[in-house]
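Every number in this text was worked out from the coordinates using simple rules, so none of it is lab data. Bear in mind the structure is a predicted one, so any value in this text is a computation, not a measurement. Cβ atoms are built from the backbone, for glycine too; each structure is taken alone.
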Structure I
Amino acid sequence: MQKVYTISKKLYFKTLIHFLLILFSFNLANAQNLPVGFGPGEQEMMPAYLQSREATGFTTPPNFPVRTAAEWEEEQALLITWTSYTSVLKEIVRNAVSQCIVLITCSDSNSVKSYLTSNNVPLTNVRFIKKDFDSVWIRDYAGNSVYRNDVDSLILVDWIYNRPRPDDDAMAQYHAQYFNIPFYQTLNSPYDLVNTGGNFMSDGFGNAFAENLILDDNPGKTTAQIDSIIKWFMGIKRYSKLTNLPYDGIHHIDMHMKMLNEETLLVGQFPSGISDGPQIEANLLYILNNFNSMFGTPYKIIRIPMCPSTSGGYPGSAYGNAYYRTYTNSVFVNKTLLVPTYYEEFDTTALRIYREALPGYNVIGINCNSTISASGAIHCITHSIGVYDPLLISHQNLANTTSSSPYPVNARIQHRSGIQSAKVYYRTDTLQPYQFVTMTLTNASLNTWTGYIPGQTGQKDVYYYIEANSNSGKIQKRPMPAPAGYFKFNVNVLTGQESLRQEFIFNNIFPNPASAITCVPITFETTTHGRLEIFNSLGQQVQMIHEGVFEKGNRNFFFDASEFSSGVYNVVLTTEKGTDVQKVIVR
C-alpha cells in the first residue's frame, strides 16, 4: 500500500514563505541590505507570511492589569542584531555597556568579539545569542516590556511583524527565553495584531501615540478592535493616531517625534512649508487641541530641526529628494541617550537641544549617514528589556511661581515590596551641595508621596530631584542621572506693594527662538480679565492670542511662529492690575 503523507496548513504556508524568502534573498544578495520598509517583492509575500505564523507563547491577553514601560525607565539590556551597519553598531555597544547588558544576536560571536576588541570596545556586559535573522531593524520586531500590576513582574509582548521576515519575527521568543520572561503574542484571532516598534511611543501610564500605519497594517479590524487588543495586552487606554506623513515612506512615528518624559514631546521641524513640515504641524496642533499629558495638562513641546543634505535638500522630490535625516530617532539607555548625527553644522544644535531638555544625561552622538539611506537610525536598530524589579517614580516638573510658601513635590512612587522612604533633594546654587526633605505617603490608593521644598524669596532657580528606597532595599532616583540630572523651576517673589499687585507669573515662552507652534505658559493667582497679544518691533499688533477671561491656575496659550517673518517680537499680557512683556525671537 502506498503511504500517504499529509502536511498541516501552517506547515504548508511556512514552507512556502521560506521558499519565497530564499528566492528573495538570492535576488537581494550582494545588492543591498534589507530596508526598514518593504524590500523588492516583500509586499506580495505578506498574505502567505501572515498564514505561516505559529504560536510559541501565550496568545490570549493577560488576565491581570498590565502597564507598558516607557523608554526612559530602567533597562537591564539593550538589544541589537549584528548584520549590517557594523560601524554604527559598535558605537552603540561602546556607549551602552556601561549602562546595562548589550545582547547581540549574531551568526558568529567570535567574529563580532574580534571586531569589537580591535576597535577598543570593551566586552564587559556584552552577551551573545546565535539565532537566524533577516535584518538589523530590531526595534520593529523585538518584544515590548510590560509589567504586571504596574511593577510586580515583567512580561514580554510581541506583535506580528509587518514584514514577511519570519526569522526576525521569531526573535522576541528567544529574548524571552534568554531572560526567562513570560511571552505573550498578538497572533491568533480575535487578538491578532500586526504592528511595528518604530510606530509606537508610550508614556508608561497607558497613553501611546502612533501614525495611522497601525490602521493600514490591520485592514480587517476596526479602530475600536485595534484599541481593545492594545489595551488588553499592553494596558494602553488612549491610543492616539496621527495622519501618515507623505514623504516618510515607512510611516514610523519615531522618525519625527519622541517622548522625553510623561509631558514632553520632542518634535522634528522642517523649514516652513517644506517636505513633511505642513503635516507635522497639523499633527502637532491635533495633539495639542485633543490630548493632554497624563497629568491633565497640555504637552510641553520642544522642536528640533530636521537635518538637510549637504546640498540643502529634504525628503520629497520637490525639495531635493534627500534621505530622512532625523534626530528624534534616538534611544535611552538608562543614564545615557544615543542620538543619530549626520553633519556637524546641524548636529551641534540638535545635541544642545537634547542636553538642555535632559540635564545630567550623557548625550552621545553617533554618525548614522550609512543607516539613514535605508530609512532608519539608532532607535530603529535597538530595542530594550526592562528590569525585573522596577522602582517606579513619576513626577510632573513644578511650574515657575511667585509664591514664597513651601512648594509641594508630589510623586507617584511604587515598588512591589513597598516603599520604605522617599526624599526630595533641592538646592538653589549649583556650586552648593543638595539639601533634602522627607516625603510622606499622602494618598495610598494612588501611591502618591509628598515633600515640601522650603519657600524661597527673591528671584532664583530651584534645582531638585526625588530619591526613593524600597522595603527590599532598592534605591532609585528621578531623573535617573540625579544628582547630575534634575528638575528645575523658577521663583520670582516680589516684595512690599509690588507683591500685592502681582496676580500672575509670565513663565518662559518655549521654544525660544521659535519657528513653529510656540507655547506661552502663564500662572494666574486669581481669575482675571485681560488680553494676550503679539507685537512686532514697530509696535504693531500682529496677533491677538486671547482676549477676555483668564481662569485661575496654570494656563498654556499657543501661537504659530511660522506665520511671522524672522525678527524680534513682544508678547504682551495686559490685565486689570498691570502689564508684563516677554520677547520672543522668530527664526
Structure II
Amino acid sequence: MSFKKLIRAFAFFAPERNRIVFAIFLLVLSVGANLLKPWPLALIVDNVLGNKPFPPALARFAAGHSARQLLAICAAAIFILYAAQGAVSSWQNYISIKTGLAGLSRVRRRLFAWLQRLSLRYYHGANQADLIYRSTWDTYAFQTLFQQGLFTFLNASLSLAVMIVVMWQVNRPLTLASLATFPFLLLTMGYFGKKMQRCSASAHKADSEVASSTQQTIQTLTLIQSYTREAYESEQFDKQVTNAFEKRISQHGWEVLYGFAIAAIFGIGTAAIVWLGSTEVSDGRLTVGKLLIFVAYLAQLYDPLNQLSRVGGTVADASASVQRVFEILDTPEEVKERKDARPAVVVRSDEAAPAGALPVRGNIQFEDATFGYRPGQVVLKGITFAITAGESVAIIGPSGAGKSTLLGLLPRFFDPSTGNVLLDGCDLRDLRLHDLRSCISLVLQEPLLLRASIAENIAYGRPEATQSEIEAAAHEANAHSFIERLPEGYRTNVGEGAARLSVGEKQRINLARAFLKNAPILLLDEPTSALDAETEELVVSSLSRLMQSRTTIVVAHRLSTIRQVQKVIALENGSIAEEGRPEQLLKSSGYYARLSQIGSR
C-alpha cells in the first residue's frame, strides 16, 4: 500500500486523536516497565548473592537492610513491575481496540452513505454479493491496519530502540552482533510482503465469488429446484470453493515460509549471541547479573523484531482489503447535486412558492434525451415529449425498449448522456436532489417492503404520519381490510422479503405508501404485471384514485392498467415510435393498435 493510501486509511481515526495520544502514553509506560523487569534479578545475583557493591543510587538504601530483606524487596519489585506492566499494557490494548472499532464504524458509515449516493447505473454492472462482502468483511482491515499494524509497529519500534540503547551501555560487541540480523530481516520482510499481498488480494476475490454464488442460489432457489439443477449448481459451487481453498492455501503457504525464514534468522542470531556472551563472562568482561539482563533483553529484543516482521504480513493482508474498500469510495459520483442547486416546493394552484424556490406543479419535458448504461450501448435515443401538470401518460413498448430506464431519469437515478429533462421549465440537474425526489412517488413492478411493521412500511415516505393518516392511505389502496385480519394488524412485522404477504397485498401496501406521500408526480412501473385478475381489479381501482390530479407516467403491458390515460407514447429500440391520444393511435397500425388487438382477443 502506498504511503498516501496509508495516510488516507488512518484519516478515519483522526477524530479519536485524544484516545490515540493517551494510548501512546500508556504504551510508553508499558515499554518502560518492561525494560525495568530484569534489573531486580540482576541486583539479586550480583549484589545480594554475589556481595558486589550496590550502585551508588541504591547503596544507602541497601545498607539499612539485611540480605534476606533485600531479597524480599527485590522479589516484591519483580512482582510489582510485572503486574504494573501487565496492567498498563492491558489498559493500552483496551484503548487501542476501542479506537480501532470506532474507526471501523466510521469507515462503514462512510461506505454505506457512499453506496446510497452512487447511481443505479453503477449497480447494473456491480456484483451485489461482492459489495456486501466489502462492506462487512473487508472493512475490518481498517481496524487491523490501525491496531495490529500501527500500534504493533509503534510498540515494537519503541521497545527495540530503547532496548538497543540500554544494551549498548551493557555490552557493545553483543549489541552489534544482535543488530547484524537486521539486514536479513528487512530483505525477508520486503520479499515475502509483496508475495503475501498479491496472494491475499486473490484470496479475497475468491471468497467474494463464493459469497456471490451463495446469495444467487438463495435468490433463485425456486428456479434451481424446479429445473432440478441442484447437482449442477453444487458442482459449480464446488469449483469456486476449491478455487478459494487454493488461493487461501497459497496465501497461508507464503505466510508459513515467511515465518520459517524469520525463525531461522532469529535462531542464527540467538545462537551467536549466547556463544559471544558466554565468552565475555569467561574473560571477565561481563558479570553474570549483566549477562542475565542482556539475555533477558535479547529475548525481548527479538520479540519486537518478530512483531515487526509480522507487521509486514498483517499490513499486506489488510492492504488488499483496504484497497477493495477504496475502490468503492473512489467510484465517481455520477448524480451530483450542484452547490447552487435550487430548492423546489410543492404548491397548489392558489399558492406561491418561497423566493428562489421552484413551485412544483408537475409539468415534465424531455428534450432530446439520450442514455446508455455502458459506452457505445444506447438504451434511449433522442427522447423528446412533454407532459402537462395533472396529465396521465402511458409508456408502452416491447421488452428492452427502455421504458423503465426512461422512468429512472425523472428522479435522477441517473442523468441523460445528452439532452435534458425539465420539471416546470427547470433542468432537473439544477434542483436539490432531496426536493426533486420528494415530489415523486414511485410504484415498482416488484413491490419492495422493508423488514418492519405494516405501518412503518406505509409511512416510509412520511415517517411523521399519524396512525389515522396511515389507515386512511390503506383504505384508499384497498389494503385496510386484509391488514386488519393480520395477527397484529398494522403492527404486524412483514418479515424478511415480506414472505407472509401475497404479491397483491404487497402491491397494495406500496400503493398506500404512495397515497400517504401525496406527491404531485406519480411513476408506475408495470404495477399490475404480476397480479391475478381479481387482485388486479382491486389495484387498478386504487390506481384510478391515486392518479387523480397528479402528473402520472405509467409503464405497462396490460391495457387494463392504461385505460384512463390521456396520452400514449410507444417506444421501440430506444426511440419514440408513436405518440398521441389512445383513440388516435387505435386508428393507426402502430404498436398501440397491435397491442389493443391482442388484448381484445
Structure III
Amino acid sequence: MALRAAAAGFGELFTPKLVTILREGYTLADLKADAVAGLTVAIVALPLSMAIAIASGVTPDRGLYTAIVGGFVVSLLGGSRFQVGGPAGAFIVLVAATVEQQGLDGLILATLLSGMLLLAVGLLRLGTFVKFVPYPVTVGFTGGIALIIFASQLKELLGLTLDKEPGPLVPKLAALAAAAPSVNGAAVLVTALAVGAILLIRRVRPHWPAFIIAVGLASLAVWGFGIPVETIGTRFGGIPQILPAPHLPHLSGQTVLAALPAALSFALLGSIESLLSAVVADSMTGRRHRSNCELVALGVANIASALFGGFCATGLIARTATNVRAGARSPVAGMLHAVFLLLFMLAAAPLASYIPLSALAAVLAIVAWNMVEKHGFATLLRASRGDAVVLLATFLLTIFRGLTEGILVGFGIGALLFLHRMAQAIEIDAARPLIEEDEPDIRDGERRSPYDAALASNPDIIVYRISGAFFFGAAATVSAVLDRLAENPKAYVIDFSAVPFIDSTAATTIGGFVRKARRAEAGIFIAGAKPSVRRVLLTHGVRPPAARFRSTVADAVAAAQMRSASAARALLTAST
C-alpha cells in the first residue's frame, strides 16, 4: 500500500501540466486564447531567436531550430502552465565561448549532454535546491551577462570592420576601440532607426510587438533605399525553409570529455533561468509549478534541440511574462508559439535575407538593458555589506572570469555569510522560563517562574537555555559558554525548546559536555527537545543514564531537585 502511494506521488510529481489541464477540461475558448497568446509570443521570439544565435557565433537558423523544437518540448512536458522555452540571451557568452573552442559540433554535443544532466537532476528531485541561489547572485550574474551582451553587439551596432573579435571583455573593448575609425554611418543610421522605433512603440503603443515592427521597418528601409549594410542574406545566405533531419553529433570519449564543462555550465544556468521564469509566472497568475517536472522537460528539450541542430534552450522570463499578459491559459500557448515560428520559417524564410544585422543588434542591446535589474542592484549595494560583497563578486567574476565561476563563488560567499549570521544568532544564557499555565510574579521588572526561588536556594542546579539553530558554526560558542559554568554543580538542566535544528557537530559538543559532567558525577537533564533534535542527540550518544530527557523545563528541574535531594540523603547516611 505504501509502495503504491509512493508510486502515485512520484507520478503526480512528474505529470506535465498539459495533462493536468486536459484532465480539468480544455475548451474551444481556451484554444482561442492560447492561439492568440502563442502568436503574440512567436512574433516577439522570431527576431530574438535569430539575434541570439548570431550573437552566439552560429547562424540564425540555429536559433529558430532551438525555439521551435526546444520551445515545443518545454511546453509539452513542463511543470508550468505558462512557461515559454527557447534560446536565451543569458547563454550568449557560454555558447560563443563553446563555439570558439570546440566548433558547432562541440556546441551541439554540449547541449545534448546538458539535457541528460538536467534530466537526471529532475528525476533525482534536486530542482528544489535551485531556489537556494541567493538573490544577490542572480542580480550579479544577470548584470554581468547584460554588460557582456551589449559589448558583443557594438561591432554590429556601429558596423565596425574587425577581422577577429576577442571573447574576453577587456581585449574585446581594446579591439573595438582600435577599429573605431571603420565606423559605418549607414549601420549607425539603421541602428538608430531600430532603437528609435522600439522606444517609440513601447511608449505610444506598449502592447504592439515592438521588436518585429522595428526589424521590419529597418529591413524595408535597407531594401527600399539600398542602404549598404550587412544583412542575414549577405553574411549567411539566408535561412532554410525546413527543419533538418534529426541526427546525433559525433560521440567519442575525447569529445564528450571536452564538451562536459560547457554542458555543466549550460545545465546550471538553464536550471536557474528556467525555474526563475516559472516562479515569475506563478507570481503573475497565482499558480504553482512543479520544479522537478520542469527540469525533466528542460532536459528532454535540450536533447531534442541538439538532435535537430539547435543549441541550449531554457525557460524565458520575458517571453513567459508576455505569454501570461497575452491571455494564455495552458501550455498549449507555448506549443503553438513553436508551431507559429515553424510556419514563419516555412513561409517567410526568403524575406529574412533582408534583415540588417545592425537592427538585430539593436534588439539585443535593448534586451541587455532590460536584463539589468537596476533597482535591485542599487538596493543591494545599500542593503548590507555582505549582500554588496556577494553582488559585486558575482558581477565582476562573471565579466572578467566567466559565468560559472561567478555563480559558484557568489553562491559560496553568500552561503558563508549566511552561516556566519546564523552562528551569531544563537544564544545561550541563564534561563528564567515560565510555566505557561501559572501566573508569573513580577520582581524588579523581571518575569520569574514559580521555581526560581528553589533554584536560587539550590546552587547545585544550573539551568541554561539555548536559542536558535545549533549547528557547526555555533558549536564553538556554545561549548565555550558551557565550559565556563560553575565547577561543582550536582545537576545541569539544558533547555532545548527553542532549538529548531541540530547537526552532528553540535550533538558531539553536547556529548562531550555530558561525558565531562558524568566524570564530575553531575546529572544532565535535557528539556523540551523536539523529536528530530532528540534523535540526533541519541544517535551521538547523548542518552540515559548519562543524560535524561524531559518534556518541559519544570519537569527537568523537578527531576534535578529529586536527584540532588537523593544525593544529599545518601551523603548524610554515609556520614552517619
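Can you say which of I, II, III returns 0.6 when distance in nm of label points 7 Å out along Cα→Cβ at positions 44 and 292 is computed?
Numbers: I: 5.3; II: 0.6; III: 3.1.
Working through the options, I get structure II.
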Quiz item: When Cα Rg over 2.2 N^0.38 Å is calculated for each of the structures I, II, III, which structure yields the highest value?
Solution: II
Practice problem: Identify the structure, out of I, II, III, from whose coordinates helix-only ellipticity at 222 nm (-39500 (n - 2.57) for each DSSP H run of 4 or more, over all residues; to 500) was calculated to give -21500. | Solution: III
